[in-house]
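Several structures are given next for inspection.
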Structure P
Amino acid sequence: MSSNIRSKERELSKMSPFEIKNTLIDLAKKDARKSTRQFLNAGRGNPDWIATAPREAFFLLGQWALSECTRTYKAEPGIAGIPASDGAMERLQRFLMSNSALPGAVLLNDAINYCTDTLGIDPDSLAYEWAEGIIGDQYPTPVRMLDHAEEIVAAYMAQEMGDNAPGLGKEYDFFATEGGTAAMCYIFDSLQANHLVNQHDRIALMTPIFTPYLEIPELDRYQFDVVNISASEMDRNGLHTWQYPDSELDKLRDPAVKLLCLVNPSNPPSYKLDAVCMKKIVDIVKNDNPDLMIVTDDVYGTFAKDFRSLMYELPHNTLCVYSFSKYFGATGWRLAVIGLAKDNIFDRLIAREPEIQRKDLFERYRSLTPEPDKIKFIDRLVADSRAVALNHTAGLSTPQQIQMSLFALMCLVDKENAYKKAMQQMIERRLEALWQSAGLTLVKDSDRVGYYSEIDIMVWGKKFYGEEFCEWLKANYDPLDIVLRLAKETSVVLLNGSGFAGPDWSVRASLANLTEKDYIMIGKAINEILDSYHQDFLKAKGK
């Protein structure tokens, strides 16, 4: 490879993989135009499916809510009143009975029964929240999350993130946010605003990890001292397990590490923490670093079997981010929640801060209440999301919260887990198609989720062609070359795993946004490129 090309690749490698993606897309489209190849973009994890039932329920509910508005007042041109609460559930049930054959009616009836019978929600109060919420005629009240939406999501999180643990919902508070990305921004801002993590403080990241968790700590306003906890464990066959050896997890014993961030299941390897790692982290926190704050991003947990979040293993230390975007095909809806146990280390650490810092926080939040010291951290997140002064207009839009509730309720009433099984099986088939066509061995692993796949070219290059080939490849090419070559020569877009703090020569493929047939083509492209490197090696060695 020429020094000029290597120089350009090194410059590109300094960018986020999601920004490099635009260059790769341009190259792949150009190749597709001048060849018969199909442009295949597996670079971003936007799903190619949607959950239909909760959307059908949403639009049917909207029709009823409009009738509630015109029932109270109607005038020309197109003016109506706002919903009334008295007798709202009776009117909703009559509406559903009259429209029982319409899509969405079955889910709404099941959802009503679940909310009233299992969660004990007052029927009229539920119907009124749905009517007013879906119409969007009022500011979100409470600003953190609508009352019944929070109860519903708490039950959903206990089921999906807590592995059906009973009675967990009422022990947690939730804050509805504009997607997981907004949640991340709010969390880092509030941690710093409340002096929980200050500039140059030490934080730990469990890597590989979603790139914003790598990039945000480096911003001037944070400048955190970052320690990577690497998923570097290998099995006896020299294959990645994508778990964390004791030597890495032991870094968390250092009490100077104030914050731990992880994505579980991981992105991009897409493995959930195994039982050994989970137990190790729990033991370290309880015995060595009891004040450790944990932020776990569990967006892919619903694709895992028997998933249990650190949110429920270490409830007092862990703040959870969960997004509805991937599981329900709803990235455009921007729906997520931040969950935190009512009894938590964040509140206790704030209460223990030096007087000068507590005085600063008293002044920061004094416009909200006569007793700013008593504001919970999760409510500080809400206020900080609107620069405190606009706390009274904070909150996720109410129609979004109703759609979120219906997504959650679909799973809560799905006793056969039909939707979950369908999602998991779809991802498994695509993953198997990718690896089999690439000529790679996919070892059985109950902790693998498969929403993404991270393929370490050096691991497989060594198995196929030997150590000498791998050393030659590293000496003559930069790691970014493989994703550029895939784009230029096969019209396939993958992301570089190094951008996620993964192995330098790894590539990341999303299994969510293309067909099974497409992943067969991508696997063949990976195999083709790896073979072309080997042919170049043989020529260089005169073999």
Structure Q
Amino acid sequence: MQRYVRYLAAVAGAALLGSTTIVLPALAQKKGGTLRVYNSTNPPSASIHEESTIATNMPFMAVYSNLVMFNSKDEKNSSENIVPDLAESWAWDDTKTKLTMKLRQGVKWHDGKPFTSRDVQCTWHRLNGKEPNVYRRLPRKIWWENLVEVTTNGDHEATFVLSSPQASFLSMLASGLTPVYSCHVDAKDMRTSPIGTGPFKFVEFKRNESIKLARNPDYYKPGLPYLDGIEWRIVPNRATRVLAFVTGEFDLTFTADITPPIRKDLVHQAPNAICKTVSTNVPTNILVNVTRPPFDDPKLRRVVSLALDRQAMIDIVSHGENSIAANMMSDGNWAMPKEMLEKLPGYGPMGEQQAEARKIMESLGYGPSNRLKVKVSTRDFNAYKDPAVILVDQLNKVHFDAEVDIVESSVWYARMTRVDYAVALNLSGVGIDDPDAVMKGAYACKSEANYTKYCNPKVEQLLVDQAKEFDTGKRKQMVWEIERILAEDVARPIIYHGKGSTCWQPHFKGQVLQSNSIYNNWRFDEVWLDN
């Protein structure tokens, strides 16, 4: 609460400096125009709470609102830069188990009905399972396992009641993956015709073709948004969409879609384009199905880990820009020290690792004339397919006969949830740079996003303990112990953490790319077109 009071004081102080300080920047901002963006794949639905993909989050975040959000002008998300959205203020009680939020008054859903505390209550009752069977899937249900109840006090106050303190809770609320939903709209309608309180209203979603949004004239932030609308075209072919951007058909590329080789060519062909490269907090990883042969054998799982030549893959896919790390990103707040990382299984000298892998395979009866056939499943998405091809080549160097199995993008996560694969190359997008989001989502026994069904009681207890710890130093030690166990168990080998470039035309103004997540800053309410 004190931080929020300081935030208001800073805003008020800026206003007292005089009209020049606050008026001149606004003169550069222009109203009108339609932002043209491409989406690199077909979103499975428009319902952010039911999906795990940036293909839903990026185009539809502008329809919704959060209770709080990470400041859109800051380049790095942290618990220190959380600002109001539908909640005007908030305060913890002395036990840090009750978070009370005062809500904005006069906010309307896009269909004209009033937003109230009841919408907050039912959103989180559905997310934590208190109102079951509303959504088809809840990939981040584990985020809210500590949430006991949401109580209301009139129409404009809601209190989150936790079973124990949780250091990450406010950051979870600030993620772009955590919008408030309307109680009066059916879940099935939110998948195809979403209703929100955000700066843009949903107009249409033509599968495999386009998405259209229009300015919300009743948006609760006065004077915003500047744009009249946003039009997305779904363009699966990377060469086609990049060429379309170069020729001026699009104002903005899909986030992190531009790889280093493509960026070099793009800048040559469109020298006025602006490109920025950031860490995505999206680790590329390997899923190994332990529920059926042959990978129920831990020796074979270890071979998969030892076969990985991370640096070679990074050099090919990103010209050396991606980074080697464990689950927590290398340039984030929770990175394991390099000397500790290099001692983990699978992170040692490549020659020694591959020799050990071949030796294990030969002990199991495999060799050059008796290779183990395996399909490596991956999503029909360039960021997945490119490393999958290289992974197949690396596995084949240690007596596998591997091939890539391409899975249609809209059904990918359903396949993962069913554990319908032998080996899969996956990208795990993470809404926030925090162990609760990264590790609980991927490894907690009951997490829907735990696609390998990994369950280790020691890891489970450490996940619980670190979540309660507000001392960052102590929490890091627990997080690094979890990293060690996960690597030894070959739970979900992390290949690398991705970086990618997003490009825009010079007339597109006001967007800030955030450096430790690609999921939290696509509201588009403060951007404009200067043409």
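What follows is calculated from the coordinates using simple rules that are stated; it is not laboratory data. Predicted model only: the values in this text are computed from it and were never measured. Cβ atoms are built from the backbone, for glycine too; each structure is taken alone.
Comparing structures P, Q by distance in nm of label points 7 Å out along Cα→Cβ at positions 40 and 176, which one has the largest value? Present the calculation step by step, with values, prior to reporting the outcome.
Values: P: 4.0; Q: 1.4.
Largest calculated value belongs to P.
If Cα extents along the principal axes in Å, for residues 216-511 alone comes out at 70, 44, 37 when worked out from the coordinates, which of P, Q was used? Walk me through the numbers on the way to the answer.
Details: P: 70, 44, 37; Q: 65, 49, 36.
Going label by label, the one that fits is P.
For FRET efficiency 1/(1 + (r/R0)^6) of positions 48 and 88 (r between Cβ atoms, R0 = 30 Å, to 0.05), which of P, Q scores largest? If you can, show how the numbers build up before the last one.
Numbers: P: 0.20; Q: 0.85.
Answer by largest value of FRET efficiency 1/(1 + (r/R0)^6) of positions 48 and 88 (r between Cβ atoms, R0 = 30 Å, to 0.05): Q.
Given a value of 24.1 for mean count of other Cβ atoms within 10 Å over residues 64-71, calculated from one of P, Q, which structure does it belong to? Please list the in-between numbers first.
On the way: P: 18.4; Q: 24.1.
Corresponding structure: Q.
Quick check: 2.1 is what I get for distance in nm of label points 7 Å out along Cα→Cβ at positions 344 and 424, calculated from one of P, Q. Which structure matches?
Details: P: 2.8; Q: 2.1.
So the calculation was done on Q.
A value of -14500 was computed for helix-only ellipticity at 222 nm (-39500 (n - 2.57) for each DSSP H run of 4 or more, over all residues; to 500); which of P, Q is the source structure?
Numbers: P: -14500; Q: -9000.
That value comes from structure P.
Next question, about the same structure. Out of P, Q, which structure matches 6, 26, 34, 21, 10, 3, 0 when P(r) over Cα pairs in 10 Å bins from 0, in percent, for residues 96-367 alone is calculated?
Working: P: 6, 26, 34, 21, 10, 3, 0; Q: 5, 18, 22, 26, 20, 8, 1, 0.
Of the structures listed, the value fits P.
Quick check on the output: 3.2 is distance in nm of label points 7 Å out along Cα→Cβ at positions 384 and 488, derived from one of P, Q. Which one produced it?
This value belongs to structure Q.
4.2 is what came out when distance in nm of label points 7 Å out along Cα→Cβ at positions 248 and 376 was calculated for one structure; which of P, Q is it? All intermediate terms of the calculation are to be shown ahead of the outcome.
Values: P: 3.4; Q: 4.2.
The structure behind it is Q.
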